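Okay, got some structures for you below.
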Structure P
Amino acid sequence: MIRKMQRKFVAIVMIAYFILAFIIYSGIHIIGELQVVRQYDQLLDLIMENDGEIPNAPVKNQETTSAFGYRIQITQESQFENRYFLIYLDKNKEYVDSNLDHVAAVSDEEAQKCAAELEKLELSNNRRGNWGEYRYLVKKTDSGYTVAFADATQALLRLSSTRLIVLSITTILMILLFFIASFLSGKVMRPVIENMEKQKRFITDAGHELKTPLAVISANADVLELMNGKNEWIDSIRNQVCQLNDLVKRLLFLSKMEEGQQLVMAEFDFSETALNKVKELSTIALSTGKEFDYRIDEGIIIKGDQSSLEQLVSVLTENAVKYCKEGGKIGIRLFKAGKTVHFEVRNTSEGIDEGELNHLFERFYRPDTSRNRTTGGHGIGLSIAKAVTEAHRGKIHARNEGEQVAFCVDLPC
C-alpha cells in the first residue's frame, strides 16, 4: 500500500513534467517552423521586388516582421549567404527559362523538372509553398509567372539541431527528476504513511484487546443461560458477540493483508476450494427463497495462498447472498481463459450509482445505510476481497448489468 502510494506520487510528478516538457518542445518546434517560413517568405518578397536579386547594400526602412517579432536582416553579405533561383513560365504554365546564377545544387534539367511539377499546381499570384527544402513564391506577370525558390536547408538544420538539444536536455532532466522524486517521495508521504501506520496499529491492538472482553461476555451469557434458561435477551447478547467477533476477525485479517503479510504461495485446486465454499453458502440463499446458480469449471490449478483465496470466495458469495433482493438470482462463475482465472459473482440488486462502484472496495464504505441496518453489514468485506486480489497481483472491479450487480476478479495462474 505504502509503496503503491509512493509510486503514484512519482508517477504524478513525472506525468506533470512530461506534459510541461511536451508543451515547451512543441512550442519551440512550432515557433521555429513559423520563423523559418516567415524568414524565407520575406527573403522571397525581397527577391521579387528587386528583379530576382538580393540587393548588395542594407535595405532601408525594412518594416516587415513576423508574428513573433522576427525581422529579416539584409547586409552586404546576404547575397552570398543565401542560395536561390528563379523559373519563368508562360501563361500556359510551360517552362520558358530559369535563372540559376545564385545556386549550385540545381541544374537546368532539375529546374525543368520543377517547372513540370508546377504545371500540375493551380498557380495564383502570391502563392507560397515548399518544394523539398526550398521555399517558393509565385508572382503573376504580364508574360506568365515568375517563381522564386530560396534554399532553407541551413535554417532547417539549425532548427533540427535546436530541437535535438532541447529533447536531450529534457530527457536528462526527466531522468534526474525521476531519481529526485523517488528519493523525496518517502519524505513527502511520511505524514500519510505515519498516519496509516497508526491506524493499522490501532486496529491490530484494538482487535486483540477486544478478544478477551468478547470471550468473557460470551462465557457470561452461557452462565446466565444455565442459571435462568433461554430467553431473548441472552440470544441478543450472543448475536451481538458473534457480529463483533466476525468484525474483529475481518479487521485483523485486513490489517495483516495491508501490512504485506507473507502469503504461503503453493499450487492448489482452486475449483475444489471454490466449490466447497459456494455449496456451503448456497443453503443460506436457498433457505431465503433466492435462486442460486453456480458454474465452476473443474481442474483449475492456481498458485496462491489457499486460505486467503478461500476468504475471497467467501466474502464475495456472502455479499451476494446478503444483498440480493428477495426472490432474486445469484450467479457464480469460475473459468480459465488463457493465463487468467476469472471468478465472477453477480446478484439481483436495486442498482448502484456508477460513481459509487469504485468506492465499494473502500474500508467501511456502504452506499445504502438503511439497507445495511437491515442486513447488518460492516462495509469491510469488499475491502478484504480487494486486498486479497491485489496480494495475488490480480484485479477486481464491480459493474452494473441491468438489474444485476457483478463483482469480477481476474487472477494470474
Structure Q
Amino acid sequence: MHSAQTRGGLSTEIQQTLTYGITFLIIGMFGSSLGPTLPALAEQTSSTLKDISILFVTRPLGMIIGSLFVGHLYDRFHGHKLLAIATIAISIFLTTFPFIDALDILAALFFLSGIASMTINIGGNTLILYVHGDKVAPYINGLHFAFSLGAFISPLLVAGVILFDMAPQSVFWLLAVFMLLPTLLLTQVPRPALPERSQEAEAAETATSGLVILFMLFFFLYVAIEASVAGWIYTYALEMEIADSVNAAYMTSAFWGTQTIGRLVAIPFAAVIRPILIVRVGVSCGLLMVVIMVLNPASAIAIWLGLLGLGLSVSALFASMLTVAHNKLPISGKTTARFFLGASLGGMVGPWIVGQFFESYGPTFLLHSICLLFIVECIVMLAIDFHKEKGGRNVDPA
C-alpha cells in the first residue's frame, strides 16, 4: 500500500526503499568479508586454513536454519522491528569476532550471524514487495545491486585497513559501526502495511505449492552456479595453467564486478521489460557463455570472455525471478523464505559437488557441471513460464 507521507522531501516509499538498500549494501559487505580475513582469523584462533574453513559451512548452515522459521514472522509482526533486531545482532557479532580465540565459539557466532543475515535477506525482499507491489521490478533489482556493491567494496576495505597497519579482521569493527545506520533508519522510517491474508489467499498459496517448488529449484540452480564459479574459478585457472595467482584472483573479482555492473544496468530496463523476458535472455546468454568455455577449456581468452559474459548474463536473474514469482504467486514472508532456502542449499551443495570431483575428474568438471546446471535451469524456467500469472493471465510470449 502506497503512502503520500514525506520526510525531508522524500516519500515514505523512497525512505523505505533507501533503508532496505543501505541495509543490503552493508550485509553484502559482511557476506564477502570472510574470504579476505580468513588467514587472519586462522592465526587468531591458532587454526589451520583447513580448520578455519568450517566458517564457510557454519554461516550458510545458519542461513538455512533461519530460512526455515524466519519467513512467517514477517507475515505476523512488525517488519522493521525484526530487521532492526537482526542488524543489532550482526553488529554485536561483528564487534566480538576479532576478540574470539576459540574456533568453536567463533564458528557458533558465525552460525548465529547466518540466521540474522537470512532474517535481513528475507525481510528486505519481502517488505520491498509490500512497498511497491506490481511496480517492484526496478526496486528489487536496485536492492540486489546494493548487495553486490557491498560485496565488491568489502575486500577493498580489508586492503585499506592493512595499508594502515591494522589487522585484517579490524574491518569487522568498521562494519559493526556501519550497521548502526540501517538500525537507526529502521526505527525512524514507517513500516509498510502487511497485506491482508484472506482464506482465499491461504487456499491459493496451498494450491500453488508445486509452482513454489519450481521457483525453489530455480534459485537452487542459480546460486549453485554462482557459488561454484566464484569458489572454484581461481583454482581452475591455476590448474589449467591459464593464469598465475594474481590474474586468477582478478578472474574472481571480474565475475563479481560484472554482476555488480549488470545489476546496475538492469534497474532501468526492469521498469519497462517484463521480468520473465529478462530471465529468458539471462539464462540463454549464460548457457552460451558456459558453452564457449567448455569448448575452449585451456584458452585464457575464452575463459575471460565467458566469465565476463556469464557475470553480466546472470546478474539480474535472481531479482527478476523474484518479480516473476510475485506475478504468479500470492507472495508472503513464508513463501519468500522457501525461495531463500533453495538458494542457500544451492550455495552449499554446488561448490561441494565440484570439490568432490575436481581432482578425480579434472578441472574441467567445473565447466561441465555448470553447463549441466544451466540446461536443467532452462527446463525449470520453461516449466515456470508455462504457468499463468495471478488472475489467469498468460505470460506475454514476446
Structure R
Amino acid sequence: MADGTTNKGTLFWLAYPTTITDITERDALIIILADIDDTEFEVAIPGLGFSVMGTVSPGTPALVTIPMAAEISSNELIEKKGIRVTATHPVTVIFSATSPPQTSNDAYLALPVASLGTQLHMVMGYQEDLSVRGFDPEFAPSQVTIVGTEDDTNVTVIPSCVSLMGSPIGVPINFVLNEGEIWQYACGNLGDVTGTVITANKPVTVIGGSRCSDVPPNTAACDYLVEQLVSEVYWGTDYLIPPINNDTSNLIRILAGQDNTEVIIDDGTLPVVVNLDAGQKFDQFYSVPVQITSNKPIYVGQYGAGLERTPINQNRDPFFVQIIPTNRFLKEFRFYSLSGYFLSFINIVAPTGTNVALDGVPVVGFSPMPGGTHIWNTLQVDAGEHVVTADQPAMVYVYGFRIRSGYGYPAGLLISPPRRPSRGLQLT
C-alpha cells in the first residue's frame, strides 16, 4: 500500500463496553469495508459460541449484529467476551453501539492486532458526571476495557480513579489475560479513567470512554462515549482540529504523557500556552478550527456537546473521537456513515493546495486552518460506504446526529510509513 501500514488489517480483537442499562435493546454492530473483491471474513465471539461468516467487496459492506450478551458491564472481572474479526485481505472495521441507534450511541474505528505492539497505553476517557444531576454515581461510570490478543498476557493497570470495587488511585493491579478474554475498570463518583496507565508484555486492545456522560457536566443529555485508543507510540506533537458542525462549542481534551510538556493552542486569535506533566489533562471548548502543537508527544480528543448546551438543539448529543496527529495522515479513506441519523457529516483536513475527492467528485470550498499550512472543510454525506482520496496526506473524521444522540470516529490513520522500495541488483 502506498500509505504504508494503516488501520486496515486481517485480524482484530474488539470489545463492547456497555452503554447505560436502561436501554432495553442494546445490540451492537460491526461494519466491515473491503478494498478487494470477494474478501472473506468471520466475526466471532468464541466465549459465547457466536460466529458469522461472509464475503464483502468494495461498495457492499458487511453489517454484523453483535448480541447484547457480548456487552461488558463488569468491573475488574475477567470474562470471555472478546470479539474477533478476521479477513482474507485487509479490511476497515468499525464498531457501533447501540444498533439500531437509540438515545445513547457512539462508534469507534478498530485497530488491527498487528498495530498494537506492547507499548504503554495512557487512557483517555471521560468522567462520570451524571451524579451532578442527582443520578446514582455508579449508574454511568467512566470505563476502560482491555482485550487480550494472545494467551498468557501479563497486564498491569495503574488507575487514575477509584473503581466501583474500591480499588485505589495509583496502586498497580496485575492480572493475566488469555486470547479473547476481557477485563474492565469502571469509576463512579465523578471519577475519570483518563490518565490511567496500562502496560502488557503482549499486544492488547484498549478501549476508553464512559457509559453515558454529560459534556460538559450538568448539561443534558448524556451519551455513550467510546474509542479504541492508540498506544503512546502513536501520539504526536502537531494536531489540527476542525469544528464539529452542531451549532455550539465543543470540548477539546489534551493529555500529556511526559513531565514538562509545553502545549500551544492556536484558535486563530491569541495562542494559549499550557504546561502539563505526565497524566495531566487540559480541557477547553471551541467552536472554531484549532491547531495544537507541543514540545513532547500528546494525546488529543474531541467531544461533542450535549443538546442543552447553548443554543439548545435536540439533534445532537455527546460523542468521543480521538484526533490523529498530522504525521499519521493518509491519502485514502474508506468509511461508513451510519444509518438512522438525521444529520451525517465528515470533516476533512488537508495541506493547502491538496486535491481532495469524495466518491470521485472533487471537493471545493475549503477554509484555512490556524498555522497557515492546512485547510479544512465539512461535508454532509448520505448513510453508507464512502471513499475520500487526496494527493497529499490528509485526515477525515466521520460523525452524525439524531434526536438526543451522536457518534463519531476517525476514518483512518497511518501506523507505519511505507518501506523504501528495493533498488534490486545492478547488472554490469
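Nothing in this text is a laboratory measurement; each read-out follows from the coordinates by a stated rule. None of these values were measured; they are calculated from a predicted model.
Have a look at P, Q, R and say which one yields 24 for relative contact order in percent (Cα under 8 Å, 6 or more apart), as calculated. Show your work: numbers first, answer last.
Working: P: 11; Q: 24; R: 16.
Working through the options, I get structure Q.
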Between structures P, Q, R, where is Cα Rg over 2.2 N^0.38 Å highest?
P
Of structures P, Q, R, which gives 0 when helix-only ellipticity at 222 nm (-39500 (n - 2.57) for each DSSP H run of 4 or more, over all residues; to 500) is computed from the coordinates?
R
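Given that Cα extents along the principal axes in Å, for residues 284-379 alone, derived from a single structure, equals 41, 30, 25, which label among P, Q, R identifies that structure? Walk me through the intermediate numbers first.
Numbers: P: 41, 30, 25; Q: 47, 27, 20; R: 38, 37, 21.
Structure P accounts for this read-out.
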